[in-house]
Structure I
Amino acid sequence: MRISEVKSHLSRFRVGVAGAGGLGSNCAVSLARSGVGTIVISDFDVVEVLNLNRQYYFLNQVGLMKTEALKETISNINSEVTVIAHQKQLDRYNIPEIFAGCNVIVEAFDSSEMKEMLIETVQEKIPGIPLIVGSGMAGFGNTNELVCRKIDNTLYVCGDESSEVSDDHPPLASRVAIVANMQANIVIEILMNIK
């Protein structure tokens, strides 16, 4: 299949991205470059200088809401992508509304509690929608340990599922971007299999 055919097919779909940090910003950019038609992003944080080591932002975007900065970046990459930006902290009540109509949702939180809440909410309130979760990407090296695992028909996990972030084991751009792109790749695979 030619790239023009892939982009034409992907342009029909809507993907939700829950969080616009390291995973979310990198994954959203990959989805935009691939031609996904609509990307719905929700995050309530602003871009800080400390984010630039692993998140897809630039020095001139420091101080902007992450969703607005990411919308600007995506527009500069592919102006045909529609970005719907929500400056909200996600919870059990607003997730179904914010991600209504999405064909796939990507989880991109730092907190394990937020990850768990999103998984439970999507499975309970919008069942049948595939959810791609990131887990275990701290540090560097050990690339072969980063994998994607299908848990069931709608839940996938990308990462090594064990490396916890800490002061001595920080998340670095290389592994974060690999996992984010693994998530994007699973999204594309799911969407390309929809006729």
Structure II
Amino acid sequence: MKIETARFVLAAHEQTDFLCDGRPEIALVGRSNVGKSSLLNRLVGRARLARISSSPGRTRAVNYFLINERFYLVDLPGYGFAKVSKREREGWARLMDAYFRRDEAAVSVIQLVDAKVGATPLDVEAWEYLAALEVPATVVATKIDRLRRGRRKATLDGIRAELDLGETQLVPFSARTGEGTKDVWRAIGARLTTHSAPAGQSH
């Protein structure tokens, strides 16, 4: 996909802040520090569009990035970060649940799993939650460049088995080398074809 424009629009800290303007949303979901912001930046070819931090839990809001004035890439808070209060974790969980349960929103998901770590119980829980809500999803194995070639197949097979992906697409990806970028865009494009652009929007 040719990126003509990519801009940050909004950080939603409350349910009432969520956007709903008819544009499709591609939400990035994953554990803290899995590489959501890095993936977003690589996809749009902008090194600093989304802020990247080595400190897990940096993303604490629902961050909307408008791409080509047509759809949003939405960077969600990472799950599984323990170094915050229980009250704050519960608040994030409620925010995420409210985000995905909006009837009026056209949301698809890219769930990121750290290839070096494999699918954790939290990843499995998130995948099962999304499946229960029937949210269309693609799984991306990030940081694939950190694995030796000989370990890749076994690692990807393990992620597929742990999440019980079936026919769901699993894309190996590296924000550092760009491997898998085209495949992620193909997956996004397939989701976008199922949604019509709002009135006044061009494809």
Structure III
Amino acid sequence: MTRPVLYFDVGSPFVYLTAERAERVLGVDPIWQPVLLGGLFKLTGRSSWARGDAQRREMGMRDIEGRAARYGLPAMRWPDPWPGDYLTAMRAATWAQSQGAAKAFALAATRRAFVEGRDLSLTEEVLAALAAAGLDADPSALADPGIKLALREATDAAHDRGVFGVPTVAVGDELFWGDDRLDEAVVAQRATGSRSPRSAHRP
């Protein structure tokens, strides 16, 4: 069975909700693929709901807190500010991937952000997340041109595949966008035959 691919950006609380449950629900550890959500926004002409209308932002945050409770996860703590600039964090995720530790970093970083309320736009918090994932990275590694290029190319490739948001789970040709679509990804994983890409709208 081909392993599904989980596209993620650690600045997304929906990624936190997915990262904590993905392997258990899918029944297999997916391939953890870092992408830059801000880069996807630029490519698609979209923007974050969390930067728009204040009422919509508040409703979205309360919805996420409710989901975390339903999933049996710790109470959410929001970084201040949120959202922030997660370019350095996602370069760290790309470097972690090169070390075979994309999953470990994704879990450590999203827990740091949404359980501890830490700001991953700060380099020291990113380095702390790497340490929590069992990685010892020199800050210069995060500025390596090869790491920058790898993240940009991964984001472009994801967009070319039809990914426009995170988390997205890819099962063959099908795309499942959102923390609440893992069960659908399981069905697709077990099914036979060809399918077409599809997605669902998140608030």
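All of the numbers you see were taken from the coordinates with simple rules; none came from a lab. Here the structure is a predicted model, which means the values were calculated and not measured. Cβ atoms are built from the backbone, for glycine too; each structure is taken alone.
Numbers for the structure displayed
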{"quantity": "For 1.43 (Cα Rg over 2.2 N^0.38 Å, for residues 121-184 alone, calculated) the corresponding structure among I, II, III", "calculated": "III"}
{"quantity": "Structures I, II, III, by mean count of other Cβ atoms within 10 Å over residues 25-32: label with the highest value", "calculated": "I"}
{"quantity": "Read-out distance in nm of label points 7 Å out along Cα→Cβ at positions 153 and 169, computed value 2.3, structure in I, II, III", "calculated": "II"}
